[in-house]
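As structure tokens, here come the structures.
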Structure 1
Amino acid sequence: MNTTTNMRPFPAINYSNNAVALNEDAAQWTYTELRQHIDRLASGLLGKARDLKEERIAFFMPASVNYVATLLGIWRAGGIAVPLNIAAAMPEIEHALSCAKVTRLVVGISSPAESLTPLFSLCRGLNIEVLNFSDVLSDKIMVMPELDIERRAMMLFTSGTTNKPKGVVSTHKNIRAQITTLLEAWNWQVEDSIPLFLPLHHIHGIINVLCCALWIGARVTLFARFDMGTILARVEDRDYSVFMAVPTIYVKIIGELEKLPEPRRKRICTGFKDMRLNISGSAACPVKLYNQWKELTGQTLLERYGMTEIGMGISNPYFGERRAGAVGVPLPGVEAELFDEAGNIIEGDDTPGEIRIRGDNVFLEYWDNPKATEDSFIDGWFCTGDVAVRETGYYRIMGRSSVDIIKSGGYKLSALEIEGTLLTHESVAECAVIGVEDETWGEAVTAFVVLKPEQVLEYAALKRWCETRMSPYKIPKHLRVVESLPRNAMGKVMKPELKKL
């Protein structure tokens, strides 16, 4: 049995493919050129070594050809890739670097930028070597190691019910399964073209867009951030065949379209209509949004369900009925079942239960956290913590089994982590964070705060304070100052009571 993986390079990335792989601003990179870029980066990381032997190498850079070369170069050389959130606050980055025991950090700049000075100082304190991307590139291409598909390949950080995000470790086998099931399910084509503006520390941007496109040989246009004007102009010019976004982005696009003169609005809507696929994910797509998008563009959004630990597990079909408010049916090669509180599989429809997933797509472990890993699996099934109901075979998400998980703008956030940060504010005595239903964000992060005596706190001041301590998408959208928090006999805050407020 051949246990080596064919993921380095991806099938489409070879030395004879002159099709365009990446667009970045005005530059284009063919698959041949990308392969050479990857090999040079991998060789520079290897140096005199034959194999990185699962060394954790982090990288801090926006969407770019250098990001792609770093991600795939680390995989190709046998390391574990740890992509960092470039919008994260320093305490969050420190947690990721120290938790993963990162030894080297690659940054995509030619000289130290003033904005990165805190990052460099942090790395010095953690004894992490910082490397400029251009300095890593080697002109001497090394022989790359042959890697078993069971080897660890990537660590992404996700929020759970614990205070700090956990490092989710995926193997090459997991990543290959996550990609190939989507190629089949979503009918990816070599002729496809897709914009990539989603965060690249997140499974959605890395696997669903970038890796699927590169595996099949399609074209990806890279954006460091969501650029409404440029993206809509390219939609108008019929530059894309596939579009993937979180519901918040679709809401913003609809808002922009409503401001435009009728002739241009029609051209852009026709540009979306002519695409073969529009996908919404990472947060629930409201039925209102689903219907608005269809009315405007003629596109029936394909909604799916996934998470960092499993990639994608459930999806509305490419061929067949797509249902508003439903996430679809299990993907090829993925087993999904609903379980009741006694741990029994729920047969039939219309009975709520926890979604559990099994398959090659499911992650290996939480890094350096065997207890959390063990607690997340029962009899080989990964317990997602999400509650759903089946309706004639289609899954519809009802909520989470934990009130401490908030889905906002495509991110799964830990209320406990946000609470832990807010409690360090000099005016805050107690706090509780919940998600409140919101058409734009899915759920809006809302903080209930009890102040210390003789203290006052306005939302604008809290927002400014949060900006240096947490990622923008974690900052509360609303602040409620209350005299006390509702608690049960055990002293635990009763968050359902807060939702009633």
Structure 2
Amino acid sequence: MRKRVVIWFLTVQISSAGFGGTYLDLVQGCADTLIEKGRDRYGETHTPLFMCVIDAETLNASHEMPLHDGLVRTEGRLHRRNLGGCDLWEDQELLRVLYQLSEMTGQAKYRQAANESMDHFLKHCIKPSTGLLTWGSHIYWDAYTDSPAGDGDGTGPHELLVREPEWEMMWRVNPERVQDQIERMWDWHICDPKTGQHNRHDDKSPGCDFAFCGSEFIYAFAFLHLKTGDPIWEQRAKLILNYHWEARNKETDLAPDAPALQDRYDGYHSFTTLSGPHASLLLRAYELTKDKEYLDVALGHLRAYEKYAWNEEAQNYWGMLELNGEPIPEFGDPSTRMRSVHVYDDYQPTGFVDIWRTILYAYEFPVIAAQSYAYAVRITDEPELKKAVEHWVAVIKKDLPAKTGRRWKTNLEEALPAVREKGGTYAENYGRVISFFLAASLVLDRPDLYETAKEIADDAVARLHHEPSGLFLGHEVKRTYEATDGVGYLLYALLQLDAYPDIGDPNF
């Protein structure tokens, strides 16, 4: 995408989203509003950081926002909304969008805004106890107090999950700080430097060794090896790579999500966490380094899930598997059952996958898995994986239009009653599904899937674009821009749609 600027301009002029403009126009309008009104203008010190939650009507970003779906979406951890604050981790997709906008429009202000935000955060937004950044799923930077906030009033865990970080962008801005952060991730998150056992929290002790956290370390260490040439970082990346891969059932190649947790179901079951977020970053590590070991392990996870999770009769994927390949059936009717955010068993993705994810972090990421298969085919053109992409196309298409996911449906409708009438889903779900269909269209040579992506995008624009402000909402019924609802994913997908077939980097 970054190499074909001329194509961007050509395609943008002829694309139409059915709303009297182009997708580029809308993305640019949202970015303009974020730059002009959505940055930190609060407290004693004003900074170039982007606010995480913004009222689309007033363009204010206060601590006192309506609860909305907060307790459901964040699994009862309201600090994950980052109210009144900024979180560079949640802005990774936005940074990518801003860079693309500068290339597409020739306007340097977008790249400059991204660079300023990254530079300030890397230099100033630090957790005192470990020196790690105040970002991720527990802590953030309070724009009003100019101090760490969130879990434990800002003293809570450093935890990075699920998304692809823009290490290269951050490195260009401040390589010393990026290297320092990755080195500290090894120091604070790896609890056994001999086996590669890690903890998603920065306390140097054994804890939850989630697959979608392990891949963050693998990708970061592979990146630092590329930049420094120090072989210790390649060794460390592969130590964690093999920590997860060697924990697999050697007959099925299905790996547990968290190998060290033998007293919990995530310690002896396999989910789309492996074929989704974990595999996606292994594929990106391969693209980064051209080291085939990352690719081979990623393909191993993908082949295993496809072999045992696909149900030919139902034409659907199981969400949860025993390591011997046996699926875990649904427990009752998930669309009518009230789940508890405080009961760990309620997060089990039993039965077939739920495409339209409601909660931020759990054990189910089917759309990211679909994206991973499409990206793997783009890299390898492997027929077996191409068949998996066809399966994912069928599974997602039959679950259109975008809607509330079935697992937490009762909870969400109680928190946001208007969802029952309006429908729709979160910006991240729209963005990832659009990106998947664009990628699938190319690897399967199916132009009809481009049209499907466009229909989904038009639905997203109709529901989520707030015309008076130019912002995109996190969910139609909330009337707020929310970074944790994945607006950045949707913005990037819209740019991919305008650039098609030159869709560039995956929307991970």
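Each reported figure results from applying straightforward, stated rules to the coordinates on display, with no laboratory input. All figures in this text were calculated on a predicted structure; none of them were measured in a lab. Cβ atoms are built from the backbone, for glycine too; each structure is taken alone.
Could you figure out which one of 1, 2 the value -8500 for helix-only ellipticity at 222 nm (-39500 (n - 2.57) for each DSSP H run of 4 or more, over all residues; to 500) was computed from?
It must be structure 1, since only it matches.
Going by mean count of other Cβ atoms within 10 Å over residues 119-126, which of structures 1, 2 comes out largest?
Result for mean count of other Cβ atoms within 10 Å over residues 119-126 over 1, 2: largest is 2.
From which structure (1, 2) was FRET efficiency 1/(1 + (r/R0)^6) of positions 79 and 407 (r between Cβ atoms, R0 = 30 Å, to 0.05) calculated, if the value obtained is 0.85?
The value was obtained from structure 2.
Matching task: -0.50, -1.19 is the computed value of log10 I(q)/I(0) by the Debye sum over Cα atoms at q = 0.08, 0.12 Å⁻¹. Pick the structure from 1, 2.
Computing log10 I(q)/I(0) by the Debye sum over Cα atoms at q = 0.08, 0.12 Å⁻¹ on every structure in 1, 2 gives -0.50, -1.19 only for 1.
Comparing relative contact order in percent (Cα under 8 Å, 6 or more apart) across 1, 2, which is largest?
Comparing 1, 2, the top value of relative contact order in percent (Cα under 8 Å, 6 or more apart) belongs to 2.
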